[in-house]
1. Taking FRET efficiency 1/(1 + (r/R0)^6) of positions 39 and 55 (r between Cβ atoms, R0 = 25 Å, to 0.05) for each of P, Q, which is largest?
2. Assuming 22.2 is mean count of other Cβ atoms within 10 Å over residues 79-86 as calculated from a single structure, say which of P, Q it is.
3. From P, Q, which structure was relative contact order in percent (Cα under 8 Å, 6 or more apart) = 13 calculated on?
4. Comparing distance in nm of label points 7 Å out along Cα→Cβ at positions 47 and 143 across P, Q, which structure shows the greatest value?
5. Could you tell me which structure in P, Q was used to calculate mean count of other Cβ atoms within 10 Å over residues 71-78 as 11.1?
6. Taking helix-only ellipticity at 222 nm (-39500 (n - 2.57) for each DSSP H run of 4 or more, over all residues; to 500) from the coordinates of each of P, Q, which one would give -15500?
7. Comparing P, Q, where is distance in nm of label points 7 Å out along Cα→Cβ at positions 23 and 95 highest?
8. For which of P, Q does P(r) over Cα pairs in 5 Å bins from 0, in percent, calculated from the coordinates, equal 2, 10, 21, 25, 22, 13, 6, 1, 0?
Structure P
Amino acid sequence: MMPGLRVGVVSDTHGLLRPQALAALAGADHIIHAGDIGNAGILAALAAIAPLTAVRGNNDHGPWAEALPETAVVDLAGARLYVIHDVAALPIDPPALGIAAVIAGHSHKPAVTRRAGVLYLNPGSAGPRRFTLPIALASLMVEDGAVRAELIELAC
């Protein structure tokens, strides 16, 4: 039996890493950033909290961003997680590849759904507010190959 892990999931910071987001991510075993990061400083701040997996979003440009992959696969506590910025561009069949969760941002709309046994998680935007959407991130609990997510709305 593998111990459970808490994975902090953030997206669409667009160069703004709020103190409330840092506080919510504190204590995470791993952090995933699903793109539209904004700058390398965001990555450094997150990596100082926990091991970090990050993908490039459509607004991430420059040498620091070019070093980031467009997708990533992370194996944690018996679960395979697939990270991409825009779920509409998903190039794989998650159930066929044994993916437990697909993590994507882009829309700024926090959401947790399940389809064909796969958890789809959009943590929302932890950066600048867009329209009337909440400022949010997510916590993903991974244990013995099972995943469950909780959306966390930040008071900003």
Structure Q
Amino acid sequence: MSEKKQSPLFGVGGVTLLTVLLILALTMFAVLTLSSAQADMRLSEKNARTVGEYYTADNKAVVLQAQAAALWPVGAERPRCADIQRALAFEHDLDVTEQGDGLMFFCHIPIAEAGQTLQLALLLAPPGFTCRWQVKQWQFVPPLTEIWAEPGLPVWLGE
């Protein structure tokens, strides 16, 4: 009886080809992972910058509240709106009006150069009230964008 040698299912060429394909697949996944990580880093940096700009504007609004309250101390008469506006307008786009016994402050604080603003409407009650400030509006306003009319498609409507 003669014994036949069985050849392997894959020869040296098949193993080499499989190894090359495996290395190419792993390299492709490594490149995709790296590009995804870089995109996530850019998005995180942009988000951090945006949040920082928002809280900077928020801090300006709180400083405005403190400065306005300091202009109307306990025991003093209500100051005129023009005097308060003159004292605070150099830092903020501010409008002050009388509302009842208190003063209403309307303010737009820019958040970023892209046109975002923090809109405020605050009511300052006279000294002696338990709640000196009433927040009527404290709102982030995104930039206005124009809506362009889309040109119509030439569609056949029949006959």
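Computed from the coordinates by the stated procedures, all read-outs in this text should not be read as laboratory data. Note that this is a predicted model, so its numbers are computed, not measured. Cβ atoms are built from the backbone, for glycine too; each structure is taken alone.
1. Checked P, Q; max of FRET efficiency 1/(1 + (r/R0)^6) of positions 39 and 55 (r between Cβ atoms, R0 = 25 Å, to 0.05) sits with P.
2. P
3. Structure Q accounts for this read-out.
4. Structure P gives the largest value of distance in nm of label points 7 Å out along Cα→Cβ at positions 47 and 143 among P, Q.
5. Working through the options, I get structure Q.
6. Q
7. Going through P, Q one by one, distance in nm of label points 7 Å out along Cα→Cβ at positions 23 and 95 is largest in Q.
8. Computed on structure P.
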